[in-house]
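Every number in this text was worked out from the coordinates using simple rules, so none of it is lab data. For clarity, every value in this text was computed on a predicted model and none was experimentally measured. Cβ atoms are built from the backbone, for glycine too; each structure is taken alone.
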Structure 1
Amino acid sequence: MLLDHIFICVDENAPEADELVFLGLAEGTPNRHRGQGTANRRFFLPGVMLELLWVADLNELQSATTRTLGLADRFAARKDGGSPFGFVFKPKNPRIGNSCPFPFRSYHPAYLPETLDMKVADATPRIEPLYVFIDFLPASCSTAQHHPCGIERLTSVHVTFPAQGAPSPVARMIDSLPGMSARVGREHLLELCFDDGKRGVRHDFRNRLPLIIRW
């Protein structure tokens with residue numbers, strides 16, 4: 001499987017996104033997830049879409065359908081040390097029907113046709129990111145934008161979470177993917193590296209976001 005996008009649960013209207021724009025990342029079009037109760041500001045980066053996600057309608061978020069996704073628990077858990085991250089994966093080759101590689105529950109959001117679903121990893125502790133597999137997404141990403149800061153290629157993704165025990169089987173699976181690691185650490189932190197960090201630029205957003213970007 002391949003990484004498609006990462007979301008970070010943030011405050012309403014995602015004021016944190018302004019720092020990303022100031023750094024030199026071009027912001028894409030925002031989106032409102034009808035029936036799911038969330039909205040976003042997003043950045044189509046080389047190799048991954050970064051989504052800053054917030055609660056737009058609490059009733060929709062807590063509905064029976066959306067509870068399957070588990071986002072309401074994720075937003076609530078932010079105050080108790082839960083992970084603010086979600087990782088969304090796709091198959092390497094959708095045409096040959098790559099199946100979801102982990103046990104899952106099906107989520108049928110209102111904004112998708114009834115025949116399509118998202119596969120949400122089962123029994124994942126809230127201290128870890130939410131893991132989702134979407135089997136109908138194309139393998140290639142054609143939405144990446146030009147960014148004034150000059151990044152061109154995603155070379156690594158690292159996420160840590162302060163779990164007390166061993167990582168879940170899904171986390172261990174992700175840790176084995178090329179260019180990715182998902183491991184126990186001191187804090188919830190996402191680090192994205194572009195172009196092998198050759199320019200020596202490192203920006204730490206932890207005053208607003210649990211995020212470090214290097215290029």
Structure 2
Amino acid sequence: EATSVAKGNSEFANKLGEKIASDKVTAIDDGSIPNAWGSVNIDDEGVPTEKNILIENGILKGYMVDKFNGRRMAMHPTGNSRRQSYKYAPTSRMTNTYIAAGDDENDAIISSMDYGLYAKQMGGGSVNPVTGEFNFAVLEGYIVRNGQIDTPVRGATLIGKGSDVLLKIDMVGKKLDMSAGMCGSVSGAVPVNVGQPMIRVSQITVGGRE
């Protein structure tokens with residue numbers, strides 16, 4: 001989001017045109033998807049929403065830009081200026097944000113794993129936008145052994161840095177799943193969609209408890 005990028009408070013600031021992810025990763029924010037939870041016809045500055053390519057085949061192509069920060073960054077607004085109500089000043093926010101579907105079958109992703117964690121359902125967590133460090137709880141997860149889903153696990157947490165994980169994605173599934181929610185920030189809470197297909201990350205830190 002340009003709100004963070006313009007201030008240098010993002011690990012992806014000043015990296016347009018650089019490789020920040022695996023070649024298999026294309027990420028999109030699209031507020032124009034018909035009837036989607038995060039969609040709006042125009043943003044809160046009167047700019048029409050659009051399909052905004054953020055990452056294309058691993059290369060950083062764009063940001064989510066509002067008018068104010070667009071002027072600071074010499075970039076065109078992308079229809080991402082949003083606010084909860086008139087009580088808040090609008091600023092750059094996500095709409096429907098997702099990793100695009102890839103070429104791999106889900107079964108092939110699982111069968112390719114000698115040993116790993118299948119995180120079937122994710123829970124809450126936190127992200128530091130400046131450093132990209134994150135932690136997210138795994139609500140439903142299973143150990144994978146020799147390409148087979150095996151023992152269920154509980155209390156697992158995925159820990160890492162966004163830029164590192166993006167570079168370690170080596171398989172991307174064909175089926176895109178979206179999840180609706182509310183995103184809170186300085187301009188209030190707004191409806192958003194987030195989504196991705198099944199992905200395989202070659203290496204990630206997994207924490208947990210007994």
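Overview of values
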| quantity | calculated |
| --- | --- |
| Comparison of 1, 2 - label where FRET efficiency 1/(1 + (r/R0)^6) of positions 15 and 199 (r between Cβ atoms, R0 = 30 Å, to 0.05) is highest | 2 |
| Ranking 1, 2 by FRET efficiency 1/(1 + (r/R0)^6) of positions 31 and 159 (r between Cβ atoms, R0 = 30 Å, to 0.05), the structure that comes out highest | 1 |
| Winner on relative contact order in percent (Cα under 8 Å, 6 or more apart) once structures 1, 2 are ranked, highest first | 2 |
| Top of 1, 2 by distance in nm of label points 7 Å out along Cα→Cβ at positions 47 and 127, largest first | 1 |
| Structures 1, 2, by mean count of other Cβ atoms within 10 Å over residues 79-86: label with the highest value | 2 |
| When Cα Rg over 2.2 N^0.38 Å is computed for each of 1, 2, the largest belongs to | 2 |
| Comparison of 1, 2 - label where distance in nm of label points 7 Å out along Cα→Cβ at positions 151 and 167 is highest | 2 |
| Structure from which 6.9 was derived, mean projected area of the Cα convex hull in nm², for residues 103-190 alone, options 1, 2 | 2 |
